[in-house]
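These are the structures, in structure tokens.
Every number in this text was worked out from the coordinates using simple rules, so none of it is lab data. Since the structure is predicted, the reported quantities are computational estimates derived from the model, not experimental observations. Cβ atoms are built from the backbone, for glycine too; each structure is taken alone.
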Structure P
Amino acid sequence: MKLQGSMTALATPFRGGALDEDAYRALVRQQLAGGTAGLVPCGTTGEAVTMTAAEKVRAVRVVVEEAKGRVPVVAGAGSNSTADTIEAMGRVREVGADAALVVTPYYNKPNQAGLIEHYRACVRAHPGFPIVVYNVPGRTGGDILPETMQRLCELEEIVAIKEATASMVRAVDLREKCGPRLTMLSGDDFTVVPFIACGGEGVISVSSNVAPRLMADLVEAARRGERERALELQVRLNPLHRLLFAEPNPIPVKWALHLMGMFGPEIRLPLVPLGEPHRIALATELRRLGLLS
């Protein structure tokens, strides 16, 4: 299983308070047609923290069914509870996910020793099931350090990290401590090109929900060393990235998908739909990119 290229952190469509399965399948098919190299359901962008366990299992099952083994499915299974994380990993593994995306525990703010024991417990409970560590300090209140990742690389099941600090110093430090044994995936759409230059293999992207082909082309150009083409695409997409993070993710991306006719506008509290000024700007940018008629 290769984790590389542009992988999409899938948004989750809801209708009448429930998973809109038809819209979700259509989104996955659009991603595959657009060259997306991996599918990541039930993460931050997927509003997983507001979904029930049964909803998340159904969502992952749908993505696995649509993917049909053509690209890896890395399913969100993280929690601030180690026991809950282990249970969630079992559920997504049972329905066919290729790996689990396991965020560093949030709110209770474990130290580095606690983080090591958290991931060790997950590995012990699910030997042979790959884990992508998800480091996003801006949301979790904690930061898994390169030295800690170096120790976790002793575990075969720890195959990759989604690094969302947007720090190239961090990317280089990870490469120094872990070498090519650890696959590095960016968690930041704004810095894909420099991240890949620092040893990254791809991105788990929000923007690829609405622009899968452009994001796939961007990552492919960067991985092939086509500097001018990669930079051109990074700059071209920069206004879209800004607008998709103008309000907390996934508020803007869900509204963009609504404008594109992919989703209804429904989003779960405590998030609310995109504010009016950003709606106008987002629609304008989607038209500029040829994503909205």
Structure Q
Amino acid sequence: MSYNRKPIPTRILIFGASGHIGGPLATFLTREAPSIGLRLASSDETRAAELRKAFPAAEVVVADYSEPASLLKAVDRMEGVFVVTPAGTDERMATTNLVEALKASGSLVHLIRLVAIYPDANPRRIPPSLAFLFQHSIAKQILDESDLPVTYLNCGATFMDNFLRRGQAESIRRERKFVWPERLVPWIDTRDIGEVAGHLLLSDNHRHIGQLHTINNGHDLLRFHQVAELLSEVLGEPVSYDSSKEAFFATYAQLGPIRQLIWDFLQYEQDNEVIWSRNDFVERTLGRKPTTLREWLIEHRDAILKNQPAS
């Protein structure tokens, strides 16, 4: 018997392939393993059409976790599967449907499931208003009980591209002010997450199956006032910092009622920040240093300051 004994998938399915993690995974597999049969899934037909243009060699399907028939079609003959679900997904429904489809297919060799949980956290400490956001533990329980070959990638970090996706750059652009609640948190580039998932799918090391790997870039463990200082250095001009609730609600007024939920969630993170620490799992998996926040900010400086008149 060989030392490593996980078959390497010859056909791989990526759920959420049009997203900021599934997309980089699809790019990585297209580049590093072009012989693999790649199937990309999106729940939106418009995005599926965009995927067909971006990845002409891949098969693209429309699949929805709430529609079992679409899941059966998506997972058919797939040996490797990457799963990510939108925030607020009813995981009991979605994961149960997915497990049933995977078992019906019978072809699964390795499933990578992206989660965001506090390891060993007591669910009774989660504020009732946030319970619907903390469903990944439900998904994990269902997958654990399914006995399917699963590896969990736990995002113990803030995504660097939140600057562009969550509107965090707007106040920086307008006022050279960074508005976000204070807390201590690691960071990670979502492109590195996609690449980690790709390395695991292409690995023959069976020991990853059944494991939960908490991931961050192993470098940045920062409070947000320190991030403002880093922004000042990268942008070459002072960026102030405001962590107040008043500034948060004014800056993100376009979010409407969801502002309170985000605020409550970030306060929960602050109350539990002691659990996070830097680790080198991403570096060991990639065989290189992961992207640092400074490097990411330098790369995306123009995007952060777009539409800004030249000084």
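Structure above, values below:
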read-out	value
Which entry (P, Q) yields the derived value -14000 for helix-only ellipticity at 222 nm (-39500 (n - 2.57) for each DSSP H run of 4 or more, over all residues; to 500)	P
Top of P, Q by FRET efficiency 1/(1 + (r/R0)^6) of positions 205 and 261 (r between Cβ atoms, R0 = 25 Å, to 0.05), largest first	P
Ranking P, Q by mean count of other Cβ atoms within 10 Å over residues 109-116, the structure that comes out highest	Q
Source structure (of P, Q) for FRET efficiency 1/(1 + (r/R0)^6) of positions 21 and 197 (r between Cβ atoms, R0 = 30 Å, to 0.05), computed value 0.15	P
Among P, Q, which structure scores highest (criterion: FRET efficiency 1/(1 + (r/R0)^6) of positions 253 and 277 (r between Cβ atoms, R0 = 25 Å, to 0.05))	P
Read-out FRET efficiency 1/(1 + (r/R0)^6) of positions 85 and 173 (r between Cβ atoms, R0 = 35 Å, to 0.05), computed value 0.65, structure in P, Q	Q
Source structure (of P, Q) for Kirkwood radius over Cα pairs in Å, computed value 20.6	Q
Test item: distance in nm of label points 7 Å out along Cα→Cβ at positions 181 and 221 calculated as 2.2, pick one of P, Q	Q
Identity of the structure behind 3.0 (criterion: distance in nm of label points 7 Å out along Cα→Cβ at positions 29 and 229, calculated), options P, Q	P
